[in-house]
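For reference, the structures are reproduced in the following blocks.
Every number in this text was worked out from the coordinates using simple rules, so none of it is lab data. Everything numeric here is computed off the predicted structure, so don't read it as measured data. Cβ atoms are built from the backbone, for glycine too; each structure is taken alone.
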Structure I
Amino acid sequence: MDSVTGRLVVSLAGIDTRTLHRCADLAEETQKRGVPLSLLFAPRRDGAVADWVRTRRAAGDAVLMHGFDHSPEPRARTLAVGRRAEFAALPAHEARLRLTAAVAAMDRVGLTTDAFAPPRWYASRGTVTALADKGFTLCADLYGVRDLRTGGVHRSRVLGLAQTERAETLWCFTFVLAAARVARRGGLVRLGVDAADLARPGLRQAVLDAIDNARTHGAVGVTYPEVLAPRPLPQVARPAESPARVAI
């Protein structure tokens, strides 16, 4: 059986002044486990939030631009509810305008990044085109991690938790089981955590259980930018050399 080491990416969204203490708690727990966070940051946030994100980046976490103001594009109202998100339906020129404003805002708070994760994980084709034009190298969407330099995609769906208390136990069980299954196959485990989830003890524990189970099955914690880094080739054991014969 081919032994491929899986990778584990844990992203954290919804970082604001109300949730900052829960975010810090999760960061402490993941750091204990040797798993870095990928922080999804929208630049229109309080200064204290930006300060904390900068501190976490210095500690080894990654920062991804997470949209600009999260307001939906008006024409997106005809889309399904799940796709009513800021960058879900924008044409390239309108996406480029919002990205220009977002890049300037990120620069002002000292959090420049070339990685992007759209709100609700939906990015239109126009957004992907605009990201590449603006010099971004990575776009993490619902179904994969796009390398905007090569056009390649690392296929893997984001695993998230239910936003409702209905059937919460079943959702948590499925979440943990899915993480373990992907890790066991040597795949890319993508756990999408919203800071609001961490207020509910059951969901918080499910996140930690999913991380622990993925690691138990050999998954290595990485950030989104590290997903695009070339994976090291497996070491091939060399046959032992026969001892030299000594002429007598």
Structure II
Amino acid sequence: MKLDECSAIVTGAAGGIGYATARQLLREGASVLLADLDQKRLDDAAGRLATDTGADPKRIATIVCDVSREDQVAAAADAAIAGFGRWDILVNNAGLMSFKPIEEQTVEDWQRILGVDLLGAFLFIKQAFLKMKTGGTVVNVSSVHAIRTEPLVAPYAAAKTALLSLTRSAALEGKPKGIRVNAVLPGAVDTPMLWDNPNVRSGAETINKADIGSPDDIAAAIAFLAGPAAAFICGDAIRVDGGRLVRL
């Protein structure tokens, strides 16, 4: 398989895009450390992944990790290396989204979103640069909100835009270390984050069914960027939205 003997950390891995990405990486031969906030959900995800992929359970590990906490991020990096003997792939997928008019937002609202969606990626990239060997890869999960957005989600859109800038900076600094850094920008994906959006629930934002992708669609793009076929791709951002933003 393409990723035999590689090991990965996937954040926000207990469901949605994170779970689908872990499944894809396992199918391609990697061992995967699932990082998320709740041990029960992690245990359930690990069990389902073993069944879905037929992977040896020894290739699946879990860790409770708040990505906004540097000590917990460092512990996750160390756990991957201790458990699998190496760390080759990082998928920064964990994310939060809130819905509130700007005039009602607080500093705490912004700090909470930025802490996970932006600083969490920074903290994991820092660990990757400290502990990954040459040949490592990082894939940041941004969003089409970094290009076009909607009302009520200013902190999320700002964080996802800044994540693209972080991707470029990290790609420049990672290249001499032999570590590639890229990003994907998912569009409308069939996850709770989409259906919990009050703009969608109210009908203020209408989404054509043809424009709704599955978590597997995003996972395929992430696995491609993480794998050897993308060896000459660095500092790029791939939009994975079914062409939704192509239409004017």
Structure III
Amino acid sequence: MQSFADPLSSSYARWTGLFYLGIAVAGGFSIAYVPSQIVVQGDAVATVANIVGRNGLYQLGLAADVVVMVFELFALAMLHFMFRGVSMTLSFAAAMARLSMVSVMSAMLFFHAGASLLVQSDQVMLSFTSDQRADLAGLFLEMHRAGVWIWQLFFTVHLLLLGYLVTKSGRFPVLLGYGLMIGAMGYVLDSVYAFAFPDVAWLGAFRAGLLAIVTLSEIGFALWLLIRAPKAPSLAKGAVA
């Protein structure tokens, strides 16, 4: 546990980068890959058939979500202490924003579990027909998907603050910090695009570009932590409240 004792050490930075990359890998699997193989937009019956036919993959997606939750808790705590010397207030606010995101993501797991229960168990909703159960399972999955647009708002706040802290820390390339701040707006636009303007093509393209920027910046930041493992030159200089 000595590696977790000093937030300014190289080993601490490497562990933080490892957790961050773990989030990217597990999250990419559970948030992007699994739904692309299971969910058929506008066809609840086909989606239910995929849950039944590929239940192993569906359950792996749930397990990956749990891994993301655990890694997130470590990452947000370690990032908080890592940047506390830059600004105690902003570092704490960034941690709270990320914790709010994780709270929403955790609640969303109930909808995935509910959909699985509806299609796998013969002990619930016995008065419903198979089509009605499929429709309800589809509703749960849509509610889970809507949760994504909600946690993205909290994640935007986190990335804006984290990007600022990165630029002021003196430990990382400022380009990574600016990439986090600029690209973070892609998450807001993604939620706006999904909820309010799904037919506006230019908005969809613009938000995709920003999401590409923030993804590259996050991966670059994680790799910098993992490979370069920068030590902090000084804790006191340039600190802001």
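Using distance in nm of label points 7 Å out along Cα→Cβ at positions 60 and 156 for the comparison, can you identify which of I, II, III gives the largest number?
Top value of distance in nm of label points 7 Å out along Cα→Cβ at positions 60 and 156 goes to structure III.
As an exercise: distance in nm of label points 7 Å out along Cα→Cβ at positions 36 and 92, calculated from one structure in I, II, III, equals 4.1. Which structure is it? This value belongs to structure III. Each of I, II, III could give helix-only ellipticity at 222 nm (-39500 (n - 2.57) for each DSSP H run of 4 or more, over all residues; to 500), but the derived value -26000 comes from III.
A value of 41, 10, 7 for semi-axes √(5λ) of the Cα gyration tensor in Å, for residues 84-171 alone, calculated from one of I, II, III, originates in structure III.
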